[in-house]
Structure P
Amino acid sequence: MSQEFVARVVSLHLHPAKPGLPLKPVDFVDVVAGKGIEGEPRYFGRISQATGQPSRRQLSLIEREQITAHAASLGLETIPPGAVRANIETLGLDLIASVGQQIEIGGAVEKSEAYLGDIALKQGKFGEARVRLEKSVRSFSKSRITHYDLGILDAREKKYDRAASEFRQAIEMDPSRADGHYRLAGVLRAQGEEKLAQEELKKVSQIHEKTRETLLHEISGVPPKVPEQ
C-alpha cells in the first residue's frame, strides 16, 4: 500500500540566460509536460542526443535539509536559497528515498493562479485575469472562484452561453453562495430567459433569508456579562 507524505516547497529559482550568474528567485513557475519549467534557459525543451526524445532531466530539486548538512560540513552558518543552483528547494521530503516514485508538486502554486486572476479582475486587468484563470483551468486545480470570475469575463464580452456555463459550475461547487445565482440571473435575462432568471433570483432571496435566520439564531442567546467596574 502506498503512503502519502506532505512536504513543502520553500523556494523556486530559474537559471540565468548567461552561465555563471546567480539564479533568479521567483514566486511561481509554469511547468510544461515533457519540457520542464517555462522560461528556464538551462533545461527547458532539451532533447537527448542519444535518444532524440525529450531529456529526462527537465528540472532540478534539492532538500533544504541536505543544504543545511552541506553548510555544516563546510563550516558555514548557512547557504542562501538558490546558491546550490537547483530550481526547487524542498523541506520535509527525502528525495533520495523517493527515487522511482511519483511526486506531486505545485497544487498550491496552481491554485494561486485562480486567486491572482481574481485580484487582476478586481483591478480591471481583464486580459491578465483571463490568462491566469484559464491557466488554473488547464492545471486541473479549478476552484469556485475560477468559474465565477470566468463567468464575469464572458458576460462582459457578451458570451452569454459560456458565462451561464461558468456560473452554473460555480454554483455546483458551492450552491450556498447567492452571488453565483444572482450573476446567472443577469445572464439569463440577457438571453431572454426571464422565467429562469426569476427562479435564480428566488434562490438568492432564499439564501439571504437563511443567512438572516442563522445570524439571528447565533445572536439570540444569553448576552455576555458586563464586567463589573
Structure Q
Amino acid sequence: MESSLPDQHSLKSDATDNSSSPSIQRTLISSDSAVRCGRCHLRIWSIMLVGLFTDLFTKAWVVVRLGLPFQQLDPDVSAIEQIAPLYQWAVQRFSDGSDLFPRAYSIVPDMFRFVTVFNPGASWGFFAGKTGWLLTGSFVALLFMIWLMTTLEKRQWVSQIAVGMLFSGALGNTHDRIFNRGSVVDFIDVNLHFPPANPWPAFNIADSLLCVGVATLLICMFLVNRKRDKTTE
C-alpha cells in the first residue's frame, strides 16, 4: 500500500519555494523607493491636501464673493441648485444667496482680475461638454501619478513635492467635473495684450499646481539624466 504522505525531498522543495517567494516580491520595489519611505508619503500627501484645500477654498470664495456666470446657467433652474454641494454650502453659510450676480475684482486694471467662469471643457475650451472623456482622462492621469510615485527614490524630495502638486491639481478639477455639472470653476483672468495672452484663458489654482508640477518634474528629469550622462563618460 502506497503512503499518501509526501516525501522529505518534496517538503524541502516546497519550503525552499515558499521562502524564496517573499524575496522575489521584495525586489519588485527597490528599498530606495519613495513608496517604502514614511516621510516621503507624508511629504506627498501633505502637499496634496494643502493644494486641494487651497483650490477648493478659493473656488468657494469666488462663488460667494464674485457671484455666478448666469449666462452659462440654465435659466429655468435655480442658480444655486446648479453648483456643487460644497459651493452651495459656502453660499448658504457666508451669504444670504440673494446677491449672486456676476462681478469682477480687478487687481491690475485691464490686465489681471478675478471673475467667475464655468469651464465645461479643458484649456482653451477643448473638449467642451465632453465630461465623460475628461473624467476618463483625469482618472488615467491619477493612475499614472500613482505609478510615477513608485519610480521615485527617497532622496528625490523635489520630485515628490511635484507629484503631490499634480495629485492636488487633478483632484481639484475632477471634483468640479463630478459635482459641478461637468464645469470647472475658473477665476484667474489675465490679459497681457499680446498673443497668446490677449486674453489668456481663465484658470484656477488646480491648473497652476498642474503646470508647476509638470514643469518641476521635467526639470528634475533633465537634471537627473544630465548627471547620469556625466557619470557614464
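FYI, it's all coordinate maths here, none of it is from the lab. Being a predicted model, the structure only gives us computed values, none of them experimental. Cβ atoms are built from the backbone, for glycine too; each structure is taken alone.
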Checklist entry - If we compute FRET efficiency 1/(1 + (r/R0)^6) of positions 116 and 148 (r between Cβ atoms, R0 = 30 Å, to 0.05) for structures P, Q, which one ends up with the highest value? => result P
Next on the checklist: Quick check: 48, 25, 15 is what I get for semi-axes √(5λ) of the Cα gyration tensor in Å, calculated from one of P, Q. Which structure matches?
Outcome noted: Q
Checklist outcome for this item: If relative contact order in percent (Cα under 8 Å, 6 or more apart) is calculated for P, Q, the one returning 12 is structure P
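Where does the value -15000 come from, among P, Q, when helix-only ellipticity at 222 nm (-39500 (n - 2.57) for each DSSP H run of 4 or more, over all residues; to 500) is the thing being computed?
So the calculation was done on P.
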Next on the checklist: One of P, Q was used to compute FRET efficiency 1/(1 + (r/R0)^6) of positions 100 and 204 (r between Cβ atoms, R0 = 25 Å, to 0.05), and the result was 0.00. Which label is that?
Outcome noted: P
